[in-house]
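Q: The structures come next, written out as C-alpha cells.
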Structure P
Amino acid sequence: MKKVTLLTLVLVFVKVASGYSQTEDGAYLNIDYLKVETENLAKFEKLVNSEWVPILKKEASSGDVTGSYFYKVVYPGGNLSKYNYVLVRTYQDLDAIMAKGERLNELLADEGGNILSKSLDLAEFQYSELWKTEAGVMNIIDAEPGAYAIVNFMRVKPGMENQYLALENDIARPLHEERIRQDQMHNWRTYSLMKPGGIEYKYNFITADFYDIISNMEYGFSNEIMKSVMPRANFTETMNAIINTREIVNSELWKLLSYQKK
C-alpha cells in the first residue's frame, strides 16, 4: 500500500509541475528497414543523396508527410545485422499514409526511370512498420532533429500497456525534460507499434533518446535528476515501477545522415 501511495503522489506532482507540452511532430511513423552489404555502402549513400533526397523533398513539400529522416545504424554493425539503414517518414494522420504508396519501393517506383532498380541492386528492403507517437518532449530551443538516436525496442507485458504509457508520460517524461534543460539530451519520444503485430512479434514499443553530442548518452536518469524533479520520490521504487512493465529486447545507435521537413 505504501508503494502505491508513493507512486500516486509522484504522478500527481509531475502533472502539476511539468511545463512542457507533448510533441505533435509526426503522430504516425512509417519505418523502412534496409540492408546494404559492406562493399556497397559508399555507392548506396551516394545514390540516396543524389536520387532519393530530391524525391523525399518533393514528397515533404506536397504535404503528404511532415518529415523524412534517413539513418545509418551504427550499432549493432557488421554482417550479422538484419539491417543497417533506416528511413523514417512521419505523418499527422493515417489517411495521409495510405493516400499514396506508403512503402519506400512504391515511392521510388512512382518516379519512373531506373531509380528503384538501382536501389534494389544496392539495398535489400527488409520490412516496414507502422508506429504511433504516444509521448514525447520537443526541444523548444532547437527544433532541428538530433544527430544521433538511441532506439530501444521493448516488449511491454500483456495487459500493462496503459500502465506503461502512464509511467512514461508522468514519470519518465519530466525527467527527460530536465535532461534537455541541462543540455544532456536533444529530445525524446515513445512510440507504440500499430502494424505488424501479434504475440509472436518480439517488441511492441520503442523509446528514442535523441542527442546532438553522442557522449551525452552516458548521462541517463540519475538520483540527482530525480531529486531535482521529484524530491519526494524514491529513485529505486520509481524506476522499478517502469522496469516491471516491460523488457528491453534490443537497443541500437542510429546516426542521422539526412532529413527533410514540411
Structure Q
Amino acid sequence: MTTTVLITGCSTGMGRQTALDLHRLGHRVYATARRPETLADLAAEGIATLALDVTDEDSMAAAVAKVEADGGPVGILVNNAGYGLIRAVEAADPAEVRRQFDTNVFGLVRLTQLVLPGMRRAGTGRIVNISSMAGKFSPPGGGFYHATKHAVEALSDSLRLEVRPFGIDVVVVQPGPILTEFGGTAVGTLPTVEAGPYGRFDAELAGVYDKLFDARGRAVPVTAASRVIVRAATARRPRARYAIGAFARTIMLSRRLLPDVVFDAMMRSAFPTPRAA
C-alpha cells in the first residue's frame, strides 16, 4: 500500500538512506533538507525533494502544505533531522544550546503539530521520532545533546497516548553509533584551541568520539540503521521503541539495571573527565 512519507534531514546518513529504501518499496517519499541542492541524487532516483529547515516555521509550514496539496495528508513522518553538540555544561554558549534544542526538539515538535491535523482527518498515520541511545543516559560532555534526546523520549511517550485514539502510531528509534557524518559533525562543535579548565577535556573528547564513530569501533552501517527505521515506519503493529545495534541495547540495559554509582564509574572509564588544576 503506497503511503506519503515526509522525512527530515535527508542530506546525509540515515535520512538519505531511509528515503531511498522507502522509495524502493513503492512509497511516495518527500525527502527534505535545509539545503535542497544536497538532495540532487535523490531527485535523480525519482524521489520528491523539498527545502525544509526545522528551525524555520515558514519553511516547515510550506513543506507540509506542498505535500498535502500534492497527495493529501502525510501518512508517515520521520523526524530525523538533528546533530550533536559536545560541550561541558559550564563552557557552552547559550546560543549554542538554543540551536541544539531548536533543531533536535522544537523543530520536531512543530513539524509534528503541522502534520497531525491531516493525519487525524484521515484517521491514520505514523510518526517516527529518531531519538538515540543518548535518550537513556548522559556522559560527560554530552549533556545538551543527550538532554534533547531525553526530551524526544518523553514527548514521544506522551504523544503516543494522546494520538492513539485517532488511529495514529508514534514510534521511537534509538540508534547507537552509526557510520555516518554525525560523529564528525559532533566533533566539529568542539573548540579547536585548548584553553581554560576544559581545554584538555575537549581534546580528549574529540579522540573518544572519533573512535566511537569509526568503522573499527562500535558503529554499524547506515544500511542496517535504515532497515530498522523502515520497519518502525511500516510494521503493521509497531513496537513503541526500536533500538539499533547491540552496543545501544547493551548501554541502555546497563543504565536501567545498574545503580547510579556503578554506571557513573562505567562512564568515567569510557569517557574523559575534566581535571582540577
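Here, each number is a calculation from the coordinates, and none is a lab measurement. What you are looking at is a predicted structure, and each value in this text was computed from that prediction instead of being measured. Cβ atoms are built from the backbone, for glycine too; each structure is taken alone.
Q: Using FRET efficiency 1/(1 + (r/R0)^6) of positions 197 and 237 (r between Cβ atoms, R0 = 30 Å, to 0.05), single out the structure from P, Q with the greatest value.
A: P
Q: Turning to a different aspect of this structure: One of P, Q was used to calculate helix-only ellipticity at 222 nm (-39500 (n - 2.57) for each DSSP H run of 4 or more, over all residues; to 500), giving -9000; which?
A: Corresponding structure: P.
Q: Which of P, Q yields 29 for relative contact order in percent (Cα under 8 Å, 6 or more apart), as computed?
A: P
Q: Here's something else I'd like to know. Using distance in nm of label points 7 Å out along Cα→Cβ at positions 93 and 141 for the comparison, can you identify which of P, Q gives the largest number?
A: Details: P: 3.6; Q: 2.0.
Comparing P, Q by distance in nm of label points 7 Å out along Cα→Cβ at positions 93 and 141, the maximum is at P.
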